[in-house]
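Below are structures written as structure tokens.
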Structure I
Amino acid sequence: MKRAIIYMAVVTVAIGMLFTVKTKAAAITGNGAPNGAHYNLNIIGVSKDKTAFMDSGIGHRIFVPLSGKIKINLLPGADFAVLDANGTDGNGATFSLPNPDPDNDGVTSYTVWARALGKPGGKSVTTPCAYLDGVEYCSTSNVVLVRDKGKSSFTNVTSQLLYVYIDLDGDGVEERYPLFDSALQDYFWSYDNNGLKLAQFRFYQN
């Protein structure tokens, strides 16, 4: 049976106006990212599908189609790890990461920063999604990366990437659900690529 799908309006919004997500202040470097140890994840757009075995959990990269939408399935784990790097085989990729906000109090245990690299002109949209009773819900907030000419700088995308903002109870008011909240199941990032060769995400522990 096919899963029913509910598409929420996919827009980038100023989440801080509705919800407060607190992150620890850190010194910023010349590329816009914090200074300090981090986990680096590269999402690489390719024109040809990959055929090699990529379920070894080794590496910090995920391959996705240069054009089109795929799922990056998310699993809770003690550490950050790419479990399936091939997002071009029709089954999506798989990424493991710690629960960012177990208490849903708006205080995350780590922050996420992102930038677009590669040939100018590409764009990607990353949207957190999840299921409930076979129905797909996607957040009204997302991460839009555009590769313009010149230097590319990091932007803090913690609130857009680690939470799903939806009106689950239908009362006209959005609720905030952190990744792996028990209210929803089977969390994933919907990655919609339009020619972006490289999206770089950095995860910094608070």
Structure II
Amino acid sequence: EDIVLCVDVDLEMDSELKKGHALTRMDAIKQALLMFVHSKLLMSADHAFSIATIGQGASWHSHQYLRDFDAISTSIRSLGSQGSYTKCDLSSLFQLILPDARASKKRSRAFRVILVYCRSNTVPKFNIHIPDPSLVVFDALYLHDKPNPSNCPQQVYDALVEILERVHAHSYIFESGGGLTRVLFRHICQLLAHPQQRCLQDDSLPVDLSK
């Protein structure tokens, strides 16, 4: 697989993963991504990784499709929040990666984007047409605050589900509002399988985040 790890760089990433604990969301996500990359490379040294970030729009953090764990680790560890964003245009992410996805398909390689998103008040927008549904598998991990009158994580989550369904039928999404590291690691482990070798995600999507 050629895999793009796209990480949210909003300031909400600096929030504690769980109240009263020093570990931030960004710290936990870096650990989870390092475990994911290490595990994938143990399965096959032919997997390759690039790193992108999403603020208001998407940009490359490391656009090299690396196969060396140390180099990938350095890139992941250098990630950090960059500002507070009231908008998120996921169309820009696909404009960024579609040329690479087409190139991967020509080489008979699977192409996947894994988005890590953490905003509880910013509903992502998506208004691009994917001409070939076999080009990209789009998975997402959504870390959010618990729903309350001042935020809207349910609307954010529902929008992500809709986007994933528009991109590829085999896309997966997992969410966590409890701040538990083990839940985040369990979810990242569930993304280790090759998309063509896994079942469709169950029909209970989208879930009710208030429960």
*distance in nm of label points 7 Å out along Cα→Cβ at positions 123 and 155 was computed and gave 1.2; which structure, I, II, did it come from?*
I
*Hey, mean count of other Cβ atoms within 10 Å over residues 67-74 derived from one of I, II reads 14.9; which structure?*
II
*Identity of the structure behind 22 (criterion: relative contact order in percent (Cα under 8 Å, 6 or more apart), calculated), options I, II*: II
*asked:* Suppose Cα extents along the principal axes in Å works out to 48, 44, 32; of I, II, which structure was it derived from?
replied: I
*To which of I, II does the computed value 16.5 (mean count of other Cβ atoms within 10 Å over residues 35-42) belong?*
II
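Which structure, out of I, II, was helix-only ellipticity at 222 nm (-39500 (n - 2.57) for each DSSP H run of 4 or more, over all residues; to 500) derived from, given a value of -500?
On the way: I: -500; II: -10500.
Traced to structure I.
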*With distance in nm of label points 7 Å out along Cα→Cβ at positions 147 and 187 derived as 1.6, matching label from I, II*: II
_For mean projected area of the Cα convex hull in nm², for residues 139-194 alone computed as 3.9, the structure of I, II it came from_ = II
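Bear in mind these aren't lab numbers, they're just calculated from the coordinates by the rules spelled out. Keep in mind that this is a model prediction, so the values were computed, not measured. Cβ atoms are built from the backbone, for glycine too; each structure is taken alone.
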